[in-house]
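Taken together, the values in this text are just the output of simple stated rules run on the coordinates, not laboratory data. Nothing here was measured: the structure is a model prediction, and the numbers come from that model. Cβ atoms are built from the backbone, for glycine too; each structure is taken alone.
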Structure P
Amino acid sequence: MSAATPLAGLRLRRGDVVAVALPPGEPWLGIASAAWAAEASLLPVDHRLPGPAAQSLLEGGQPTVLVSGEGWRRLASGRPADPEVALIVPTSGSSGRPRLVELPRTAVEAAVTSSLRALAAEARDGWVSCLPLAHIGGLLVLLRGLLGVAPLLFRGPGELEPVAGFPFISVVPTQLVRALDAGVDLRGYRALLVGGGGMEDAVRSRLAAAGALCVVTYGLTQSCGGVVYDGTPLPGVSVRIGHVGEIQLGGPTLLRGYRDGSAAGLTADGWLPTGDAGRLDADGRLQVLGRLDDLIVTGGENVWPGDVEAALRSHPAVADCAVFGRPDPTWGQRVVAAVVPRDRGVPPTLEVLRDHVGALLGRHQAPRELVLVESLPRTALGKVRREGLPHHLQDPPGEAEDARDGGDTGGTGAAGQGRDRPRP
């Protein structure tokens, strides 16, 4: 299939759903441009998906046109979409089976224009595209090039070296850590947009020391990607803290609904419940605490996995980790640490890690169970698949503290309330 004419001979129809199962590259720009002009919807399909997973996504998306490495073909079994829908995007799937989000044309335009405005980007400012185009983060870079008429440079996920004329790039934290470890000089970027998960303070410090200017973004597929930059909402976007401390987003970038016909799930007054916990600081900036469903309540104390993971990763014996809760007859839940040792011949012990975390966060947040693993299940964007952890860690070797030791009792106040959390 020619990169210059990826849809040669095909006339797109208004309302078409165009599924694209191609590696990132120039053909995407032509396909996206053709779909936008025809008022058709773009449905990205990760070309790396195994056959059954790809087929499941296509069955849910019901595209009318499929573009792959073999060319294009029209599908008689497809179902058109409302012409107002520009994108049908699968969620990342980090907490369950992906859902297909319908994003209206107006939401995409608002997300792109407000982002460019916040970054003071001009038409001549190019963007480096190095994220998978099967998710909203990578698609937004593509659409900034399409709608903002900005030059695009397609590169591999590990190719972060700055290029003259391309001052902007979107990445995930894993890419940044690998680039820093490899000694890549990131100072040539005017801004590195970091999404796809929270960024730990240690990584921020390394970036600052390296002179790299990063902007940490927050958002969901349902909000048309990151719409909060360094804690500040983009122009037109609003943030509030709702019931049980849940972050809610408002404004013009929100989803229309889901491809399966499900409603958008907005509040009665039109806000998107995110399922994330957060707070607004004294300056009104958003601080994200973590997924409400991931909160561990142990001995009456709230423990956020992200905080414990950051503390564990600061230990020299830990290469990677994930933290979650398991039922415990004494503590209600106990903090479990799944750890990839840096040296598998000399792995860290539970006692050593408990002392390390306890010194940084307090003993009540220290793990009470340690599971040593070779790797952790992750999404294409590097997020830990928390729903997959119990299966991934089934009957693993590990060590646990006796829950009856009476050692580190937690509080018994209001912090332990609200164990059942709503999903968006």
Structure Q
Amino acid sequence: MQCVILAAGEGKRMRPLTVTRPKVMLPLVNRPMLEHLILATRDAGIPEILLVTGYMESAIRNHFGDGRGFGVGIEYVVQRHQRGTADALNKAREWLCGDFLLMNGDMVLTAPDIRKILAAGPCCMGISPSDHPEDYGVVRVEGEKVTGLKEKTGQPEGNLVNAGIYHLNQDFLELVDRIGISPRGELEITDALSILIAEGGLRALMLDSWTDVGYPWDLLQAHETMMRSLHSDVQGSVEEGVVLRGPVSVGQGSVIRAGTYIEGPCCIGRDCRIGPHAYIRGSTAIGDGCHIGHATEVKNSIIMSGTNLPHFNYLGDSVVGSGCNFGAGTKVANLRHDGAEVRVQGISTKRRKLGAIVGDKVLLGINCSVNVGAVIGCGVQAGPNARVDGYIADGAKVR
């Protein structure tokens, strides 16, 4: 069995986090989301993987190499121009020689669900219920038989959505040859699936653990789910007077200084400096080489490598890129006064608590106030006492 993983897209809805990295390389529990998917595929018994890459492909190749370090064999094909999912599949044709698994690279899925799809045989697709089906392709089913598939619509006919995993065969490639350019100007897998549905040849299987990552705040939901399976593993140094409650992972070379209180699940990377007197709350992941310093509190957040929150900071329910620095006293709000769900640029996040989405190399001066749902672009600089609110473009200066 072979597996094709589509990993060519930028993920424009994930900006500013994808300005400097492909979407599939965004971290969950301190590993790229694509790594979690590859490991799940390996654990499901598939030894050969083809990655269809494109946007910033070198970041993917440099991390995964030939796959031997991850227990699989990985090959690559490049989709230079993102012309749709069917176009991406066409790039893989020469590699495919039988039944195959096709998956989107920007989702979280477990090995048992992959095994379920494999056991079903071709042709089938994974589906999952969603509380916002209008953002996906909505699937109609009768028993296991798929009777309809309608791409993103404002009035979805149900809540079952296309999860982006398929068990297909060589005959499906002939259907791909029959489709044309979609209204969005792309060659789309769903058009070939529609032909298969019309011929009565597609089945659906309900997945148990699927999580899609479409917007930056979706990282937090996926992260919260995955952190539940974290196990304690302390490889760094923990000084006397530190309290660790629940599962806490600390990487090699990291130092947790006296007076620090950490509530698991919490994942801390390599070569970090935590404390003294820091408070880190559950579902937080801190990347390699970070500094979380004196009297700083972090809760339910993803902090990428090389970022510093060194003194008297508060960060909650946020995603922060690499190489950022928060000046002393800078705080990030994460709850509206009226308790309503947070909206970002008019889009409902379906979250009551959301702090900020922060790109790479952001510098916030002392005593900055960052409002609920702020999106801060890469390289933004905010002066002392600045109020940061709404959408801040890459490279902007806030006074």
Structure R
Amino acid sequence: MNHFEEYCTAFVQSVGSKEGAVSPAVINSASFAYGTPEIAEGIFDGSVKKPLYSRMGNPTTAKLESIMAEMDGGIGAVATSSGMGATTLAVMSLLACGDEIISVGGLFGGTYALFSETLTRFGIKTHFFDVDAFEAIENAINNDTKIIFLESVGNPNMRLPDIKKIAEIANAHGVVLMVDNTITPMSVLPLKLGADIVVYSTTKIISGNASALGGCVVFRAINDGEDKFKTPRYNFLTKFIKGAGKMALIPNAKKRAMRDFGMSANANASYLTMLGLETLPLRMDRILNSVEILAKELDKNGLIINHPCLPQHPHHERYLSDFKNGCGTLLTIDMQTKEKAFLFLNRTKLATLTANIGDSRTLALHMASTIYRDFNQDEKEFLGITEGLIRVSVGLENPKDIIEDFLMSAK
């Protein structure tokens, strides 16, 4: 059976209802009436499971959260207003001034800016390492390290992490491993590989049609016995573990981040995201197949293509062994100069020029002049940004049509 087939039944059955309205209800209320002061007290102390206030959660969003948690095998999830909202919620729920992050591999520009610029203003330091610098990663762990963060696939450098090995390092030292799995939902299951927290921009392939901005954080359960979250490194979690047990990471995230930063999901966006989930397995299967066809054919025709399915890629063997279900919608084309990249993008009739990825349409963007325009040369080199680099997110079009268009555009 195709790997994604198992999700087809789960998603459509979870989103739709068997009684009343089949499509999920969109609850647009910003606030909720409690009825009695006794119920209000119970809602606020957590003993009554009813909506408190839409900044802290919404019934429509709660349904999306349950499906996302089930997809990754988590105990629960918190949906947010955007992918950056999800990353911010996840890291700020665990960090305080003086804490440190170890960031591994390539990073989306927004995440890199969050770590290297914004968090430094709050006294939080990030150490950046190449995806294969295992010894350096381990040596950088100290008493202040709270998070090891990585992307399942480097965006846009296309480098693949050894998630299991990095999880072993994180677990050996009692440090949280957080994985941005935006590009590879269902393809990679970080919690099963040893991660503790998974973040998504659901705006991308999960929604799939540029209609809904959103993000989500999925948490594993706190273990009954020993657990890294019960150690002095995370002593602030003690009260949440006493109150919520296995679910402790969820109230911690809501009270230490969402309540005060307000990156709450919108009910309409959550509804549209669920509609995207219904077809995600079908879209993912087709696009991953098209990505390989496109990468190999463009490479054969002399374009400089970066994708792990190609034998010359440094992580080709890792792709074959650890990423058997694909590594997302992306590939890059290096046109070597900005002028040639602009010429290509002006010639293409098929690609939509936008900063988004994971759409039903094929998307493309020159990296150095847009997302990474304010980055210095050392940062660009570390993140794999060259002057002629074009990031391509492959869509649902016939791959032969994309190939024909791209070869004509590259002439």
Which structure, out of P, Q, R, was helix-only ellipticity at 222 nm (-39500 (n - 2.57) for each DSSP H run of 4 or more, over all residues; to 500) calculated from, if the result is -6500? P
If P(r) over Cα pairs in 5 Å bins from 0, in percent, for residues 99-146 alone is calculated for P, Q, R, the one returning 5, 22, 30, 24, 16, 3 is structure R
Computing distance in nm of label points 7 Å out along Cα→Cβ at positions 75 and 243 gives 3.7 for which of P, Q, R? P
